[in-house]
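What follows draws every value from the coordinates through simple rules; no lab data is involved. If you're wondering where the values come from, they're calculated on a predicted model, not measured in any experiment. Cβ atoms are built from the backbone, for glycine too; each structure is taken alone.
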Structure P
């Protein structure tokens, strides 16, 4: 492990809007008390790190075990626009997303988090694109796109200001916040949850849970991004609705001086190596939306595997050793979007009867 040692948090607990307060923010995490207990979180992606922060800031001694450094997890290559995507059940995901939105809106006011509230448009080539299904939880957030917000070739759409997250910066922020709260992070491969000597355990291994649990219901959906320099000075995001396996989206990150171009949603594709032909098609599609992108220098390629499941697994299990384990995985393409509410609910399951 990192040698940071155990320490009880002296920071104020994270504010997470709870189910019991109807989405209103309150201190603490649902029923989570401040009794110091050792907790091991397996998985260093955004779900694991957020869960660790919530637990540590509630007074628990938290150790994160991750196979890869936090900055090299699947979360690090996410496009990370707040929007529910590839996750079920819809009603539960909508509630998690709504509660997490409140936290991201507050983080956008803090420097150094990598979170900003960004305006943008989701559009369709044909008329009649409806408002998103989650809009009922966010009255006033979504409006019909104005004509000048629709790129050439698009006839309908909606616009909104949504959290857009620069993931490398955000994961660094979560790491600093966890360490400040007394948590520690260590590299390690866990071959069995039963091997961990801990009274409380949270399994946030994403697609890794397919072999670790094992859970054959998990399947990968590959996402491919092309990172280009923001020479066109883009500041609004764009998503084409109904893109299928080859999607079109443009996510500017002004702080990093780049634009993320996407993307793909290839089911059951395990390959994480960039495909030059796929990348070329991504750039071509995005350049049809913003022609100046065709000349933007390509800086990097990012490929990640979304952990998709018939429904997110959020439940607790008593291990043979008597340890309490909470499973929190299968968040599909919206791990960031639901991360704070899922962290709060996992912590609640872990520490209440």
Structure Q
């Protein structure tokens, strides 16, 4: 706990370091199609982007039977545990803590709207949130999203080289925050996340994990031991989440039934449109992946992959948010270094 707590010196260091880090994304100016054609017209860009992402978010082809969905059910002692209901005070605290940004969702609302809602409205929304927890449902309109695209590198690029950002319904984001707190409590009580996982969880800071990573390498090298490291980047990590497999795996991990019902309804029957240069595409369905702009998606992702360390017993593993670094020393480390050198040659 002490390792992961902030100090004035660490805050000062990382605030200075952040100024030296360049943004990985840039604004999007146009699309270059496969035949070399460049289009900068808003409606045509929306049409091309919609075709790409409608296919990208189509349901994955999974070979069945699969252990996540077709294995015999396990009955845990907490299977019938209810989701704790929320209070008006809890909701107001979450609303007040949110930045009052003016970026709008699919229905033209923003967090800035919260400044003009009377308290009586939040009492009604508390009833909707609690109904969502007790029945595992939510309004269909809450699952609509407005999708913006950022260029990963060049401002004129293929639609496949863009990064989608989902602007979610403002009321769903409050509901997500309420659920995230309750889900994190379940995850912590069951001890599902390994200590090597940093990012997207309180008291496990990413900066501390980076320092421990270098410390492990230094200690191995101090003993004149060959050291090899493998870095894994999950491609489109959040966007590849398999809905049925996620629910099946969480069930086997001991997540209560009411939580599973809520997550399943939150994932299913989502749709989005793409907005570019003031224009918008048609609606399209999202059949895989968690919303990029969601506060709950990262926690769901790291819980879904929390057993990854069980397959890495031969190395020291470090999980940085949705990336992985594995350190191997001695004979295994030497073998990796030799293989890397031969590949480079």
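A few points about this structure:
- Origin of the value 15.2, where Kirkwood radius over Cα pairs in Å, for residues 279-326 alone was derived from one of P, Q: P
- If mean count of other Cβ atoms within 10 Å over residues 39-46 is computed and equals 15.9, the structure in P, Q: Q
- Read-out mean count of other Cβ atoms within 10 Å over residues 159-166, computed value 18.5, structure in P, Q: Q
- FRET efficiency 1/(1 + (r/R0)^6) of positions 71 and 143 (r between Cβ atoms, R0 = 30 Å, to 0.05) derived as 0.25 - corresponding label from P, Q: P
- Distance in nm of label points 7 Å out along Cα→Cβ at positions 87 and 127 from the coordinates reads 3.6; which among P, Q: P
- With distance in nm of label points 7 Å out along Cα→Cβ at positions 183 and 247 derived as 1.4, matching label from P, Q: Q
- Structure (P, Q) behind the derived value -7000 of helix-only ellipticity at 222 nm (-39500 (n - 2.57) for each DSSP H run of 4 or more, over all residues; to 500): P
- Identity of the structure behind 33 (criterion: percent of Cα pairs over 35 Å apart, calculated), options P, Q: Q
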